[in-house]
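So, here's a batch of structures to check.
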Structure P
């Protein structure tokens, strides 16, 4: 006759061994590229620093009332060009505007230009790059030379030509219209970079075994491109996108400084820099604070891009 106590002990030991085996199998299960990248990102202080800055800027753009109770058009000429104080952290402009309030409200236009210009640039460039890299030959040659036409244009000069063509002297486009024009101008001149990155990644990926296996199983070209290749080639483009977003924010400020980008009544950091450039000797805070916000935000996106690149590239660890 069996001993019940022994059976209980045996069953408990078996259950413990089984649990240990299952835990070991889960631990040995290989992580995906994105899962491994997320673990690497969480170990980088640079990721947290840049993330906090970006979150704060995003909150300023989405919910400006969290940071200031004054509207963007609040002004009082009695305070014209007054330096920073407890009531106005960034001081006042020559027109009596509260610079802090305008900076908070101006984050929305600046961030919208950066985000949408990046999305359009990456979408166009990635689509054309993966098609060129997958089909090769004539398609690759045609799309590559077509992209070289835009890549050969000087960026600032090209943006000036595009924006002045749509907005000749004397015209007064609406705020929404000029925002759209700036976004499209940046995208038209920037997409060849993401195309080249995606093309290179696609040329390497289409020689790998999983693509050959999908072809052998009779998968359609569309399925191979969008289901198999795109998830495995998007990582370098994602790194470029994070860095480009910061660069496009700086471009918006540059175009506004030149007087051909976003303009009043729309408020952006570039518009504030353009307004303050003529008073830098007497009231340097009118230029330094919005320029500092642009610099910090661009630096945050560059830092985030570096952190993402290091996390996605095993060779850099």
Structure Q
């Protein structure tokens, strides 16, 4: 995070000549990448995309990045600012909840999907963004077919719907079973599409963001788009999962996100009246103690009875997720 943060801090005071505001005030810095040959790639949102503005910004940015910071090259992609009127417009009162983990395989996406469904079941207008770019699984968990989204007359992407949720995911833009081989700038553009170009419902109250595991670039890109994002950290009881979950929590704090708490998934497995802690015990409490937050829920291992990844309200885990949703709402009010 260090080098990219240094670049961000060095250029955010540069003024967009088309509206007289700084790149920081415009939330214009949408993507930063550094190549192995020490070159910088930027995606900037600017008020007016015209040649004069691009020329002036190119000159100012080149001075800072190449002369002051010493990088070998600079590539800038300019896009029109789309924040106004989009789902991230300050005029819209939407609560973002990011679901993060330190490593894969802890059931983070399952938690994200069921939390979103639970919020919807208790009457909150909820959407979910699958920002787990390389491991997109939300469509499968929500029993959605993978097909290309349609657009409205204004060329806004129409999200899919399942379980009373609006849904968008990278997987919808890929051919079936095709691996994602995109470079950084393409990932940045995809995330921008999710937040700026999707026609989310006007009455949306909560958006769950399923983040990739770890502390990589996507988490930083999300922070640029939605600086205020409430976060929950998912872990299992196992020490290897809890150890890296702590790192994910501290990374979220470093990005100035508010930590709501920790969810311990796969707590135990019950069979024939006996409980088996097959991944160990105490991982959730360890993470919560180190991050100085509470354990929001302990979720045992059970397969859904009617769906691939979603628990019905009458199932034990469905009840747990309803309790989790209510607890989060109380913490946010």
Structure R
């Protein structure tokens, strides 16, 4: 059912939260920079100035990458939850992250460079998407139960291969592999990868908003959606590939970061917002803000030592979701 609470004030609050999280990511780090200096450098960058280099070359790309990754994961989670009608669905439930992990860790085991690591992770993710779709869509029939089961089985197989690779890898390479598996935004500073992630986020978000009314109907069930005139099969296929593409973009940017795609849509629903016309933009804003703040903590709590951001997302997300659940009647 669509919530009777008007979500416009919450949208405004989430916009403020997004701006605050981005500014916090620029402000905090191993080097203390005053607020006035941050604002001055953003408005008037100076070539060769140390503060300008720290802000524009290090912190700004990182906070933009974290925000885009969080928004992509939250969007993918919300889409998959309506596709599977399963509140436990998250962006990695269909084996995309498993395929990407096998590809990336194989490249690391062979000693390949960052570009080849990204390409092999992309190839692994696309292979997983093709396998799951090929086994679930047959003769024009889309079976969601087969889709979910295939994804779970494929994820289990990829997890076994990942464990095997970690066992065979030299000790010196294991830490880097574990950081990739637990999420690491520090490597997501390339202009090409960052631009790609933001373009994918904007495109999928725009298309999802166009079909948000159909998503509301689909959330009531396939039979009701068909009765109300929704083209269910094309919509489901579009949701699957949209969520998969958003997940791949997030994986290419920062590796596997768990919990964001699961908790953020739940948090929005627990606030009383179920209308996808509002749930999707709120989820993207909250997901981006949440991951940006988590990454800021990951690189400042034990500076100069950096923590895997996936650990922080779980440590922060679990108590927040439990708090929301305890307050929900």
Ranked by Kirkwood radius over Cα pairs in Å, for residues 57-208 alone, which of P, Q, R sits at the highest value? P
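Here relative contact order in percent (Cα under 8 Å, 6 or more apart) has been calculated and equals 24, so which of P, Q, R was it run on?
Considering all the candidates, the number was obtained from P.
No value in this document is a laboratory result; all are computed from the given coordinates. Nothing here was measured: the structure is a model prediction, and the numbers come from that model.
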